[in-house]
Structure I
Amino acid sequence: MAQRIPERKDIPDEHKWNLDSLFSSDTLWDEVFSEVERKLDSYAGYKGRLGESAALFKEAMEFHLSLIRKIEGLYGFAHLKNDEDKSDQKYSGMYQRALNLYTRASEVSSFITPEIQSVPDDMIKSFIEEESLREYAFFLEKVLRYKPHTRSEEVERILSMSKEVADAPSQVFSQLDNVDMRFGTISDNRGEEIELSHGNFSTFLINPNREVRKEAFFQYYKSYENHKHTIAATLSHSVRKDIFYSRVRGFESSLSAALFGDNISESVYNNLIERVKQNLGPLFKYLDFRQKALGLDDLHFYDTYVPIIGEIEFHMSYDEAVDICVTALSPLGSEYTSILEEGLKGGWVDRYENRGKRSGAYSSGTYDSQPYILMNYEENNINSLFTLIHEAGHSMHSYYSNGHQPYIDHSYTIFVAEVASTFNENLLSRYLLSIYKDNPRMEAYIVNREIDNIRGTLFRQTMFAEFEKVIHETAESNTPLTLETLTTTYRELLDVYFGESMVIDNVLALECLRIPHFYTSYYVYKYATGISAAIALAGGVAEGDASARDNYLNFLKLGGSKFPLDELIEAGIDLSSPAPVESCISYFGNLVDRLIVDFSRL
């Protein structure tokens, strides 16, 4: 009998997250929803009056922020419940209601930004000098930066109304990918039939039996082959959405629009791609070694995740994984680790896969709630251990940000978020190498895993970033983004980044159709810059440098109180320089050399 994905009701409560810090019941959610709906009309009382006085401005902002906090709680609860089981129509409806409320609130409050921007500069300056408004200084700086890209009140209102419709490509893709698609079953090494899913696809790819992982690879992509025209259409329209908003707001391109909020120069994005492409030598060296070490005549994508060091079985329960994470992060101090342990073993994490559950993993939560982590933990897959500590990095970043910043400045950007998560992963790798120093095979296994982590985060995500850049530029030049255009573009990049050392199977070009992050434009490059910064920061902390530890913890506490590059400079990293990326590539190359030497001695 095939091993099936369990239903949500069959997962024990202690393995699920506890959402009481958001809402203790659906009834309470409905009550707050109705309260917020009633208050939306109160925005009219502030319209046209924000420049009257500092006192009125503060009153208006306090009203606005208190309402947004409530809406974030409503949305947070609904989206977490919706992700528990995408087929649950009750919570799907609740999620849609929350999105609609967000849209209506954005619509009725759309006057705020253009009205602030219309207040004379000397008056805004006098507002900021008021002691009661000091905490709004950075918020106002960010608002005023957008002055050239803010439209009339009526246009801003229409743009706010359009958000729900504009989210359609992402929603359609999510429903198709997480609910409607099926991948069949695969026979494992013992002849047992196991249902193939997003959650266990990576487990099949590390299977030592090449025929098993090959079968899983082609069967998985067969489902995307069957839906390729639909998904190409959703991705194409998502790109068109990005271009629409960038043009309406007067940006030169969708890339400049995406980077503007973080105050990131396009040179940072372009230099990342350039530096990585100019330094692919260590990657090719590793892939060539991988092929020889596995004894293969040629290397395919489905051969790139199986551990080179065979005959090492990995099994770790969730609780054991938490203990390992806590110990690995001990250089950050007992406060950090005690908070983390309580959360991971308490109600922060929704641990295991169930039918209909959103694939992958993420960290979420609101200013007024505890952090939450969605996982699809696999006890036989070491990647799950790394995913757990990765998402824990996000959650602890949120914990410290919320605890040390006012609501107006608590929300850090994704750019710095990926530093916190990959920092944790690097400390985990260093810890595992230390405990297995007398076990040459396990040590080589962990080095191999760290290499593959950097390969996936730096090189692969940079390729993703270039793909996003190319398809947006293609659409901006009025060239249709057809299925052929998307897959041909992706295939060409696969040839550049991996083709010198790997056979590119034709179906791998369909990979561009299964990446959820492509529906959040220009997101993935932040993984590559994040790991570059994180490896540099983790090195100092792991060596016991107290100032490095304190600088890093203070960086976590900054939240969104500064622009991301400025926050990283305080932590000791300058990402406007190519040095961090080049240093990360050098670190990768050293690991490759270490693995080759270690492997020869086994």
Structure II
Amino acid sequence: MSTVAEKSSLKGGEFLIKETTADQVFVREEFNEEQQMIADTCRDFLRTEVHPILYEIDHAKSPELISSLMDKAGELGLLGTAVPEAYGGFGMNFNTSMLVAEVLGAGYSFSVAQSAHTGIGTLPILYYGNEEQKQKYLPNLASGVWKAAYCLTEPDSGSDANSGKTKAELTADGKSYKITGQKMWITNGGFADIFIVFAKIEDDKNLTAFIVEKSFGGITMNEPEHKMGIKGSDTRQIFFNDCIVPTENMLSDRGNGFKIAVNILNVGRIKLGIAAIGGSKGVINHAVNYANERKQFGISIGRFGAIKHKLGQMATKIWASESACYRAGQNIDDLIETFVAEGMSDAQAKLKALEQYAIECAILKVHGSEALDLVTDEGVQIYGGMGYSADAPMDRAYRDSRINRIFEGTNEINRLLILDMYLKRAMKGELDLLGPATAVGKEILSIPDFSLSDDDVVFAAEKKVLKNLKKAALMIAGAAVQKFMMKLSHEQEILMHTADMIIEIYVAESALLRAEKLIAMKGESAVALQKEMAVVNLHDAVAICQAAGREAIQAFAEGDELRVMLMGLKRFTKIDPINTKDARRRIADAMLTENKYVF
């Protein structure tokens, strides 16, 4: 087996039942000089081209301003990072494209336009297009000469995307399809040249995807939608009225559209998660600046404990979520390399790798978007009255953040998918959940393990806590499956509470492993605050798992089973207390001293 394969030995979702070591994870600090230069290019673009005109972007009467920014981004190569060099792109690996998404995530409405174009607009052709389609479309999409939009959602089909009513009818000469239907919430709709359109042929059960050029005609659209946030993002309803599309513009096979949509969402989810973290860093920088500048009672408000608590918590969430994103991103990269080495095409390898880590993609979408919501909400609070002013930076950040819990599948849908994917993989024999869940069930009735952790091992006590949190999630998932069997999908509250536990476990483990790896790289004294963030985040995760676990257990267990499971939950969520107040203060002080997010 290759070194790459060994590094990615854990399958997607397997973190719940197997241990990961620090040397198996990638941390952000490992990006090389070239990758950091790419990130600097993205920062410079936002600083010089986007941030100075944020007001104009939000209040533009036409999509021309965003479109012109897309042109400039294309000239710098920021639209072709994931496109192979053979098709005019830069052919960056997946984690480098994640880094680009993170930095540009601080671009408000522009970041939405850019991510829609490079992700759901371009990737369906890259991953599913034939060679002729790739040669024709990818170079102009990578350069920004053509802009892309993705047309899936309809008025009556949102989360249930496969229920769309848009029709594609084969013309009498058999050379074209005539597409008729309505799509809504289409990002970049007003200036897109290329549309990825999903429609049903005849009475097909599943959608088929098509590459539709605006020049084909038969396309009309409403005026831009008036939205709560991301006001500069051009969002439209698009109408296809007997739009004639050549048969050679069918993307992949007939009836494969729903699979395309689902798999492309995996990319969108993890990219949204890391973009939200990029946005969070922009917000916390504003909050730190204001906390230093704003004086009350004769001193800067950043010196007050209440403000330090907020800043410390914001930084901890950002750092932990970021740790998980790049861990998963590298796992995807490693698996892509393995698949290519085994003879798969590059596109097929990327699809298979993303599909393998679909659980992690859903986790990161939820955690990243909710971390951003927490950061922006606390940012408004730190600004106080000025936070509510449209002239201060928190107004835009607060409104723009809210869409991320709806984009790429609502957070509720993603929570439901997490356990659903686990159970489906277990039924296929891909993951052994039954064995570990059964072992946990027996352990509940045994004498508790009071053995001390090995103090010579980094994070020995914390890793024991983490191991027990996994047991708590397995205990609840196993009992719920046994109780409801095939009807578990109807118990959405239980599924979501269990998903909350799994989300926190993955992120907490990622943060601990990152801190452990940094200690090995730089020495403990150099990363003392990162170590504290990992530990504080673990304590927060335990509290969330306690609350979510109790809600889940009480939703289905009764009598002796209820008492035994609550006893097990209490045992598996035990953690020795630490002074998290002082830890958060130290984290906040480091940022206040440098007047920025420093981690």
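Bear in mind that the values in this text are calculations on the coordinates, not laboratory data. Computed from a predicted model, the values in this text were never measured in an experiment. Cβ atoms are built from the backbone, for glycine too; each structure is taken alone.
A few notes on this one:
- Label whose coordinates, when relative contact order in percent (Cα under 8 Å, 6 or more apart) is calculated, return 18 (choices I, II): I
- Identity of the structure behind 0.8 (criterion: distance in nm of label points 7 Å out along Cα→Cβ at positions 111 and 407, calculated), options I, II: II
- Structure (I, II) behind the derived value 0.60 of FRET efficiency 1/(1 + (r/R0)^6) of positions 167 and 367 (r between Cβ atoms, R0 = 41 Å, to 0.05): II
- Origin of the value 40, 27, 26, where semi-axes √(5λ) of the Cα gyration tensor in Å was derived from one of I, II: I
- Read-out FRET efficiency 1/(1 + (r/R0)^6) of positions 223 and 463 (r between Cβ atoms, R0 = 41 Å, to 0.05), computed value 0.95, structure in I, II: I
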